[in-house]
Structure P
Amino acid sequence: MLTAAQLAKASCPPNKAYIRLVDTAGLFIEISRTRARWYVRFQKNGKQSRTSIGVYPQMSLAEARTQCYRFLGGLASNQYPVGSTAKPSIIKAHITEREMFQTIARKWLNKSKPGWGPVHADRYERMLERDVIPRIGTTHISAIKTVDLSGVVDAISARGVRETGKRCIRMIETIFKWAGTEGHEINCSTAGLITRLGAPKAEEHFPAITDPAELGEFLRAVKHYHGSPVIRALIELQFMIPCRPSELRLATWDDFNLEAMEFTIPSSRLKRTVANKAAGDAHIIPLSRQAAEILKTLPRFVSDPSVFPSSKRGRPISDNGARTAIISLGWGERQSMHGSRAVFRTLGEEVLKLDQALLEITLHHRLADQLRGAYRRVSRLDDRRAMMQAWSDMLDCLRTGQDYSHLVQK
């Protein structure tokens, strides 16, 4: 069976009129000193014949295989007479596209979407339409070889987006497995493709300050931020309520109970699968006295339920608002909104000596095996209430330069 690399190196020696390279399913190519042409060998009514389907390199190996399968399919259904010289354009008009990779991949995508969130679905659809289908979309799925996928992966690697490449390889592998269950023949493996993405870079984390003194400097800078008071409140609350930034930024007043001193994040806004968003419980984070005081300073609008509304009424503030404010204060490379969770997790355990399980529950993390069963996310609410108050008290001490040793858990 031919490979694209063999084909690129092939040439006709001076002492021959042409050379013939054989591929699969009757497909072969004749290379002379002036041209290279694809042919399909077939047999009908006991007679063997051949027909030309295109010229190389205008028609690649993958495309030639696709045209070969189309021609043979049309021949089997008596659409082409013996000796037919039907061109690819005619073949395309007669053969169904159900065997094309793009048809099968889009069918898989449409069947998978109902179980995905909108962001996840959009990511995979863009990846399929941008990176994969333009290269192998019209190829017969059984004619796709690993070398054809190498071109897909190499193009992604050239953009320097290794994680996208890994996702793309996993997606193609999943499509092939699903296509196999639909009765399609698969003659390709994704094994080894990940090596074409190069060595992984060092893992990058969201910037987070884990030095108490430096955190105090940052909190003082935020307190003296002269921009939007809504953005300042959002940043301050993000450090007192260590949820994911979008869970706080998109909050409505119905999510806060200032009498019970609780912030309830609906399941639909939590980081979960679509099924778990629909069936899961809400997540409760106790509010400290300082957090409640900040919330009471924020204006409420009858026409807008958002706690952090943008200048365009009816919409919450964008995620760029707080990020831009932190950058303008000169802390963009050292602290991020999402990094506030790492600050809480690290300093909470290392400085305040807080209960590891309570920290994980508050962050809405999956508990480790040794902790699961002993705790529930909604349990020990009183303990977590005391913990969040101690955390906010420590933030106040760091901001004002006071001693916080009395807050350390014994």
Structure Q
Amino acid sequence: MKYIIITYDITNMGGGQQYCRNKAEALKKKGYDVFIFSAVVGVVFIHELRQHEYGVIRELRYPAYCFTKGRVNDVLDHILQLVGVVDQSTIIESTSIAAAQWGELLARQIGCKHFLFNLQEVHSYSPTVISFLKFKLDRYELAGISSRSVKLMFKGFYDIQNSELYHFRAFCTNVISDTGSSIVDTLPIATYNIGSLGRLEKKFVYPTLLQLRGFIRSNPDKTFNILMIGGGANKIVKKIEHLFVNVENARLLITGYIYPVPRTLIGKMDVFFASAGSARVTMQEGIPTIAMGADTEKPIGILNYTTKNIFYGECEHSFTRLLQMILEEKYCLKHADLGLASKSGSTDFNFEVDRQLGFINQNRENRYYDVFSIKPESAGHKLYYFFGKMFGVKMLELVRSILHGFRLPQVRQSQPNP
């Protein structure tokens, strides 16, 4: 039995990478030969994913419509050459919208099932993409990371009443190890140690740091260590570093990507702020954690104390007020019974994988969407379409690097026909 995963990125470190690692390991124990294909060239931090570096194909970053049908067929043939013999028992899983278009084309060529597990937290899709997603949803071939995420995929187009049927947990919190860390020894003694875990580009990070800087300046009699466990582009790293240049009572340390994350490093912190699976990681280690919204710049609450949500929601308190509650008023110590964390182990994930396989096998008749009917509608995607068709992926990536950081005008979206 063969299982093919098409994902955006296995380099660096994030929830998507750890999910793919966990999914592949669980499937292998069930007798599957697992192949992972991705789009980004770079350093693979997770040991178990290094064996899949053969599967980096840069075209998979972009929708299939960005390339000629001849080039699309070349990519599909290359994947099949690497996978070897396939048949209707093969299963394809994709984790993003662009990857799903390639997954659908590959499934049609093989005659097998294709499951789209959309790991994205923030959703905004064109009408033609929505039509594709609705086709997959109706066939029980689409799921999200939460029932709210499924609803948000179709917001403004369809009201999904039974969204709880279409979500699975993307287990990705087993990133902590008991290995030592020299970073711990470099942290000076401070009144408070404040940490973050996750990618620095996330929407909430910079606005939250602005609030944190204000909080630190309002407490000149106290000292602070700010430890950011995660990486990002040089541009955002420099922007963050600049924030604290003239803050004399704070020391900022950005570690870059670390895998696995040393438990001693997590345990050194008095409070963390993070979103999604990263928030669950630090909460499970017993550190008070402010969960941040995936689609906003605002906090959801103190995880396991004032909220159970890690993706969506909004708190009545500001980020700085939550810091006061945790650091000064000792809210979590006073309500310790609320914060008892139940760690999710491998048994839970194996159960979730079984649920996914059962979900995928509900439909016995294989049908496929015409992904070439999906059209570019944003200004950026129209540029990708032109340069990809005319010059191929190398020129497309050059154009993307030039456009990166510029916000292009959005196309007004209309409702698709039901």
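Just so you know, all these numbers are worked out from the coordinates, no wet-lab data involved. Predicted model, so just to flag it, every value in this text is computed and none were measured. Cβ atoms are built from the backbone, for glycine too; each structure is taken alone.
Suppose mean projected area of the Cα convex hull in nm² works out to 20.8; of P, Q, which structure was it derived from? Computed on structure Q. Here helix-only ellipticity at 222 nm (-39500 (n - 2.57) for each DSSP H run of 4 or more, over all residues; to 500) was derived from just one of the structures P, Q, and that gives -10500; the source is Q.
Please state which of the structures P, Q yields 8.3 when mean projected area of the Cα convex hull in nm², for residues 279-358 alone is computed from it.
P
Source structure of the calculated read-out (FRET efficiency 1/(1 + (r/R0)^6) of positions 159 and 287 (r between Cβ atoms, R0 = 41 Å, to 0.05), 0.60) within P, Q: Q. The maximum of mean count of other Cβ atoms within 10 Å over residues 143-150 over structures P, Q, that is, the highest value, falls on Q.
Please state which of the structures P, Q yields 12 when relative contact order in percent (Cα under 8 Å, 6 or more apart) is computed from it. Numbers along the way, then the final one.
Values: P: 12; Q: 16.
The read-out was computed on structure P.
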